[in-house]
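Several structures are given next for inspection.
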Structure 1
Amino acid sequence: MTPKTSRRALLASGTALLAAPHVAAAQTQYRAEYKMSVVGNRPIPFAEGAFQWAELITQRSGGRINVKVYPGSQLVGGDQTRELLAMRQGIIDFAVFSTINIAPQVREAGIFQLPFLMPDHRAFDALINGEVGRDLIGIMDRRDVATLAIGENGFREISNSRRAIRVPADLRGLKIRFAAGTIFNDIFNGLGANPLQMSFADLQPALSTGAVDGQENPVNLFLGFRMDTLAQRHMTIWNYVNDALLFGLSKSVLASFTPADQQLVRECALEAARNNVALARQGLGIPGTDDSALVELRNRNVEVTILTPEEKRVFATALRPVYERWSNTIGTEITRKAEAAIRAVA
């Protein structure tokens, strides 16, 4: 489809959507702009999901619902852990939340941070598309957030400037940055590292100055932000956690839209989330993709260490006390549901 044809199709779609709710729209005063918050910026899939959601809404509503993305969590001063509170305060209208960043306020969201709970993407899908995902949507609803779709940030791998990591002892003494959540402090302390919490905005300068030795993030983010230029010469693919992304907006904002526009916003969220998941998995060598992202790491002179299932089990065993302690904090019921869902697809 050519760009010209695409614009015609979008305009036609917008005209059709406008026709039905014409009377209701006349009775509803929409704002000139709705604010959407997201961590990071394009080109990472996390941020791309937010931009696509905003653009789809704006285009398909014919501009009646004008959603603007504020990347880098700038509406909360770069502190991504404040996004949920800011939405409840009316500072933010829309957001693509990482479960890592909301887990300090929504304990059940921490299910995605239990170390080595999810062995692969099939396990992750079993959680977001099953009872765990539905439970989390209900929990967010009780916090005045309408979650319309669930996406994926990507399995979080670990990089550092000093050495390859293949066994827990290799982490001993390394200063590792984590984004948020006491569970990560416990995970890296449990492996003998020196964990340091800081925002994503502070991460890049910390890596460049050597204030931290390493970090944990998806491969797509490592590549997108050229962390190989920040002394990160070693990358270990260990798939220890994968944070789900919640495409949400304030319930009061959603309720202010006409029923037709509510459905439009929901459909745009589902489409953007599907695209986000595909982008997050691109190039990782999993079924349905090539390994171009891993090849690119090596082309940038990054040493890539891919752990075997047996090597991952050594890390999982070392972290079992952390897993058990945090499963009680997150909730034994949701942990049981997650473990059962993963066993069913193993």
Structure 2
Amino acid sequence: MLKHRLPAVLLPAVVVFVPAACRKNETPAAAEAAAASLLQGTMPVKVETVSRQRISEKMTFTGVVEAARKINITPETSGKVARIVVEEGQFVQKGQLLAELDTASILLQLQQAEAAAAMAEANAKNSARNKERMDRLMAENAVSETQFEQVKLADEAAQAQAAQARAAVALIRRALDQAVMTAPWNGVIASRNAEVGDILNPMMGGYGSSGSGVVTLVDYGRVKIIVEVTQDDILRLARGQKAVVRSGSAEAAGMVSVVNLAADPLSKKFRVEILADNPGLVLRPGTFGSVTFEVNSHENALAVHQKAVLSDSYVFTAENGKAVKRPVTLGLKNTTMIEVIDGLKEGDQVIVEGNFGLVEGTPVEIKR
């Protein structure tokens, strides 16, 4: 008989001592008070005081961080690569030597052109003297019109040949300059696309094995990130609008540089490009990044934590130890806070934890 009654005797003990077991650090009196409040239906809640603050509405998109400037260093003249003096990942300064073609044949062409130019200049000077003599004789009516025209045309031809010879020398000297490849701006060597001994021919459209010039230079001091936005979002963005670019733990201030007003035919989204300065090279090209735009803001808004709002229509406040349901009209929101246009006033104690399942008039105990 005692064996059958044992569970009935122990059951109340279990109910009483479970709260105490869950709160080892509480004194017996505190545990007893907590158990009593549970028996009375009191709900423990956490509250926050409604206050005024700046609240802004933001939009965030993701994309790939890229270098703002990128160039394949290629010569304008054909030739054989004589040397490449930089390696991948190397920082270079504007004007620094990167690579050089074999210039032996170009130098021979230059000597030939300079010799031809010297001969053409001599002929031009001789022709100019003949023209001066003929001008004097013509003024004295000592020569015929035919003789004068012949000398005049010969002088014009000699002067044209001299100009042509000078242009040929200038062209070869430019080819000589182009054989020496330097950095057009500060940057980093992203790739080395050719090797010493490769024959380059600009007219063929290919360089080395990769078809990407001798080396590829990128500017990491400024980056860009391209995102795609919907038709509704594109109306809220404009060129020059400020943005924050993030990649991992790195962050930089950016600005909208391109807003494409024509949607992509396939995705039906709009392309937006953001440029950002990258001091310290904290944003690494080739990585995923996010762009956040602040599209609207209110400076003195009445705001509460989003956890306080239930069904986007009401909140509970703690008043005189009870939960009071308050319908609210909402405005702007960000990642954590939301503006309350109507339904609350500054200083109200709004419940942010323990509000699920509450009903009007439920006894509440504020947790600190």
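General observations
- For FRET efficiency 1/(1 + (r/R0)^6) of positions 129 and 241 (r between Cβ atoms, R0 = 30 Å, to 0.05) computed as 0.00, the structure of 1, 2 it came from: 2
- Structure from which 4.5 was derived, distance in nm of label points 7 Å out along Cα→Cβ at positions 297 and 321, options 1, 2: 2
- Origin of the derived value -0.39, -1.00 (log10 I(q)/I(0) by the Debye sum over Cα atoms at q = 0.08, 0.13 Å⁻¹; candidates 1, 2): 1
- Label whose coordinates, when helix-only ellipticity at 222 nm (-39500 (n - 2.57) for each DSSP H run of 4 or more, over all residues; to 500) is calculated, return -14000 (choices 1, 2): 1
- Highest-scoring entry among 1, 2, by distance in nm of label points 7 Å out along Cα→Cβ at positions 201 and 329, is 2.
- Structure from which 33.1, 114 was derived, Rg and Dmax of the Cα atoms in Å, for residues 49-144 alone, options 1, 2: 2
- Structure responsible for 52, 22, 22, with Cα extents along the principal axes in Å, for residues 193-272 alone calculated and labels 1, 2 on offer: 1
Every number here is computed from the coordinates shown, using simple stated rules; none is lab data. Treat the numbers as computed from the prediction; the structure is a model and nothing was measured. Cβ atoms are built from the backbone, for glycine too; each structure is taken alone.
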